[in-house]
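The structures come next, written out as structure tokens.
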Structure P
Amino acid sequence: MDSSLLYCNSLTQYSRYKTREVTIGNIALGANNPIRIQSMTTTDTMNTKATVEQSIRMIESGCDYIRITAPSINEAQNLKTIKKELREKGYNTPLIADIHFTPNAAELAARIVEKVRVNPGNYADKKKFETINYSDLTYESEIERIRKRFTPLVKICKEYGTAMRIGTNHGSLSDRILSRYGDTPLGMVESALEFLRICEENNFHQIVLSMKASNTKVMVEAYRLLIQKMQLESMNYPLHLGVTEAGDGEDGRIKSAVGVGTLLEDGIGDTIRVSLTEDPEFEAPVAIALANRYANRNNHTSIPAIKKENEKIVIPYSPYEYLRRKSISVGNIGNTNVPIVIADFSSKKNISSANFFALGYSYSVQLDKWNISDMACDYIFAGDNSIDFEIPGTLGIILNYDTWKKLSNKDKKYPSFNIHNYEQRDTNKTSLHFLLLNIEELFDTAIQFDANTTLVFNTNNMHGMAEQRRMFIELGVRNIQNPVIIKRNYGQISENDFQLHVATDFGALLLDGFGDGVWIQADDIPPTIVNRTAFGTLQATRSRISKTEYISCPSCGRTLFDLQETTQKIRQRTDHLKGLKIGIMGCIVNGPGEMADADYGYVGTGIDKITLYKGKEVVLKNIESEKAVDALIDLIRKNGDWMEKEVV
């Protein structure tokens, strides 16, 4: 890879990626400014009182900017009243108008608020899900049509000093883009660049860009590719980060941290929104927690530089296209096996069968058998503890080597070595064993790893993700294909920060195809939460699916039903459908587009009216909301994706 086209300043030394400054009202972003935080109101924009009150709650929760939907000219006009009332109450926070299909609303809003957000997928196009064969000439004629439609807004923004976000959404790419580039990160990037080039033709540069997707792999690849493409055209516009339709609760937080955190780790991002299916004042604290982690990141321990060839760095993987690192199989680890989960019980004084309940195992005394859930860990690291009771048949126990070698019965028990006692292994007796390594040991040793060794990468570096990534790069350079477990130790930390840090640290590596398992040590966090977070991170990276995925929008003024209540109803009925993706969208704008890869869709299309989708196809229209959840279940049954809940 050409280092001049790398998407960040460095893969080993943390630093913010430098973008140009864009001023939004009285708060600038990009350049040397702090990472800015924003959220979006969920009230009816025509309800001035409710919108003002909610905006104040959002500001007081930490928002630097407030985004408000303006689906028509009436809502755009009411932004003037909302802004006036906020200013009279002493709140000068910049306002952003969110526009989709209505250029006239955007042109009015741009004269009122400090920033407008447009979606290039639907600002000048109506989606018909048609595939069109364009010649270069006919495609350019389409660009000219967009130029005529979009240029008036650009000129108004330039005249009024209004900033603009060109915000691409994975699921709402136009038929034109899909026909030429396909449903790809490149298509997302080109969708934005078409509009961006029109802005530059008009010498307008107060622009922020975003590449949002619910699929974290797609989202991260699109942002990286956007930076590369901007560099080729000598552009450096600031970036707004977000995972769209992340969902609610811990799932939404983990998924957001995987996507946003992966980019923040490389110094990318000038403003953040965490999209949760919750009241918007709960979003800013999560975004702030993600951003605050990088306040002093520059002071991290140095990481070995990546070797260069002809003054250009070369890495053995592509950050723009997901491909899992090639590895051999050692037992059920590596190669095509799903990443494993190792629970750490090494600090416990005594281990009993009751401890396993938190790890997805429950023992039935009556039936004398273990019940194993879809989120049951694969191994337990017991350290020097003894386990003298019958364990589930699918579970393996890892022990320190000195303790393991004393066992008379080594069935389903495996040794863990360090660099000092690794040479003592007997490969005839250890068909599977683990070797813990830090970066110094990996670089300083010439030791050969045998085919039964699973490596465990450990780090204590503040910039630990980059350090472990550097270790994977070194394996690639040496063509070492042993499977690798990613290990991190979290000391004193809150439960909320723990989940965000784990999702970032492990998620960033998994999204680049690195890691055949996760090993989390967190003695101060309940084992249930540690286990859920491990599986949640694997789910959010699409590395190992263990539960139903809900692609649920965060609600806004366009929402046509109670999104939070409905999401919970659907979750209660369907949370046992492992691997199924269900999109729950408040309106048609966030409908077939933004739930791009959902298996089923539940979309508001009128007041208390729901339309159901199978994939991107409408199946049932305008169902009464009180009957819609049952209709969704019937649709899932009809298509053969339903199963009854097991009674344990």
Structure Q
Amino acid sequence: MFENSMQEYYLEKTRKAYDERKKRLAAVKTRKDALAYVAEVHEKIKKCFNLPKTKCPLNVKITGEHQINGITIKNVIYESRKDYPVTALLFMPEGQGKHPASLVLCGHAENGKACGTYQVVAMNLCKQGFVVLLIDPLSQGERHQFVGLGYNLNCCLEHNMQGKQQYLAGEYFGAWRAWDAIRGIDYLMTLPEVDTDRIGVTGNSGGGTMTTFVNALDDRLFMASPSCYVTTWRHEVENELPADIEQMPPHALEYGLDMADFIIAQAPRPTLIMGQKNDFFDPRGTVEACEDAKRIYKLLGAEDNVKVFIGPDSHGYNFANRETMYAFFNHHAQTAAADVKEDKNLKTLPEADTFCTPDGEVYNMPEYRKCREFTAEYADKLAAKRKELSKEEMRKKLTKILKTGKIEVPYYRILRTGREFDGKLECFARFGIESEPGRVMSVLKYYRKDGDLMFHIPAAESATLYVSHLDSDVELIKKGYASDCELYGLDVRGIGELQPSGCDARKDFFAQYLFDYHFASLGNMFGEPILGGKVRDVLLALELLNERGVKNITLAADGLGTIPALIAAVLSDIPVKVKLDNMPESWMSMAKKVYTLWPLSYMLEGIFSTTDLDALRKYVSNLEYTIADEPAQTQK
């Protein structure tokens, strides 16, 4: 009944942010206003990206060289962080003197720089006189992170796995991806063949994302052309489109940003925004983003510096988009290229020739530090700085982090009763709790032992409030749950009756790329972790039972439900006994595992500087609990 509550909640928030930004943009009427807006979004974007404050030596190694199509291609390794190599191909054109240059950033191709499409882009730009650096993204090409460990992960799943663990350690996966590219620009600027005043960046899909972000973050670039990413976040949410974890910057919506602002942040830099007619990145939003940028560019006297092109195809850096980019880059770089049409006869390197490492994986290099090793180190550093807090101090800290809002007796709706299990109708009372204004975000169920229906919450001496793992009905009725007092089940937002129905036809809660991940990412973009909402749901249910006269409450939970239940027990003014089964040992254990099923929706940004689950358990005096290494993927 409430499967769309999460979608409608975030859609309402996104549309509100969209409207407020449009009003701010409409108020920009003069050149002075435009410059102020550019500076404002530039600073906000930098706040979203926790980039390193210093740069390590690049330690460049040339490990191979090839001659093909009149182009010299070098196999290059540079370090974006100490002992953290980036593999790349450097394309060198014929001719003496300084050349314009471009970074080419791959989309989500498993083979990274070996992908034929991105070689074609690099080779054609090189034939037109550009020095080109084509790099492997993290978890692609030669930079996979789970080699030989038995996990069947494509690059997107690798990204999302590492990204959620980094989030716990206060890092953002998109910033890591952007930093690799920024260090690539550093490398290009060291080359005597490169005109450092004419460096561009282009890429498609995931590479279009990084092009968009690096464009905003690096002041040295001359031009940019992202393909198949830029739209509006309103369109993304309306269309229920989960995106890779690096594509959803934490706090971006909280700061009032939209994708167009990543273009505006460097106005009036020449920028070509490209999409496709049949793309899941909605081309209507692509055109709108260009219109937003053009408003600022026009006030700065450079309206023609920003353009949009919607190709005739589906998602991909296809022919029409490539040729449009060549023409745009050559025009603004003022090259002498007589013909910027794509050479369709160019041969690409076989994959083995693109390798910069001996066996095609940096994972096997003895000096190589894996991404998760950095995550573990950062987590430990945060934890080492943590101070012991009193319970009241901890409550204040958690309330601020979780943004649980004012906790009072909530308004609730009396819903229809019952649910069918194995052909048998089970009747129980249901109450929709409006834990957000006017919107049911959790459902409380009352399972009466004698089977008689109750349409109101009765007063009782004692009751158990069970916070479900995945579905309270299944866990309390079908599986059975022993309680010697009145029994209530609670489906918090995103769970049970609130489990979203959209995003994908599959209903795999633990999938790294579906609905639960999607709404957790949106919460992080708003700076309001979805876990804070789940804790709020539990706190309001406790208030409701207390107001109805229940004097002694046992707060019970299983699996996923143990995390919001534990935090609620710390925050609530209502005394409770707490019984938690199969809860995680700690957030630290999640951050340090190679692979964890505990989802992003139950994690908090940089939490180790404040607390951890094992530390929170010490604040609850009347607590019984058991530990599980991983959550069960089905109802208990």
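Distance in nm of label points 7 Å out along Cα→Cβ at positions 222 and 390 was computed and gave 5.2; which structure, P, Q, did it come from?
Value 5.2 for distance in nm of label points 7 Å out along Cα→Cβ at positions 222 and 390 corresponds to P out of P, Q.
Comparing P, Q, where is Cα Rg over 2.2 N^0.38 Å highest? Before the final figure, lay out the partial values.
Details: P: 1.00; Q: 1.05.
The structure with the largest value is Q.
Comparing FRET efficiency 1/(1 + (r/R0)^6) of positions 214 and 510 (r between Cβ atoms, R0 = 35 Å, to 0.05) across P, Q, which structure shows the greatest value?
Answer by largest value of FRET efficiency 1/(1 + (r/R0)^6) of positions 214 and 510 (r between Cβ atoms, R0 = 35 Å, to 0.05): P.
With mean projected area of the Cα convex hull in nm², for residues 6-373 alone computed per structure, which member of P, Q shows the largest figure?
Greatest value across P, Q: structure P.
Every number in this text was worked out from the coordinates using simple rules, so none of it is lab data. What you are looking at is a predicted structure, and each value in this text was computed from that prediction instead of being measured. Cβ atoms are built from the backbone, for glycine too; each structure is taken alone.
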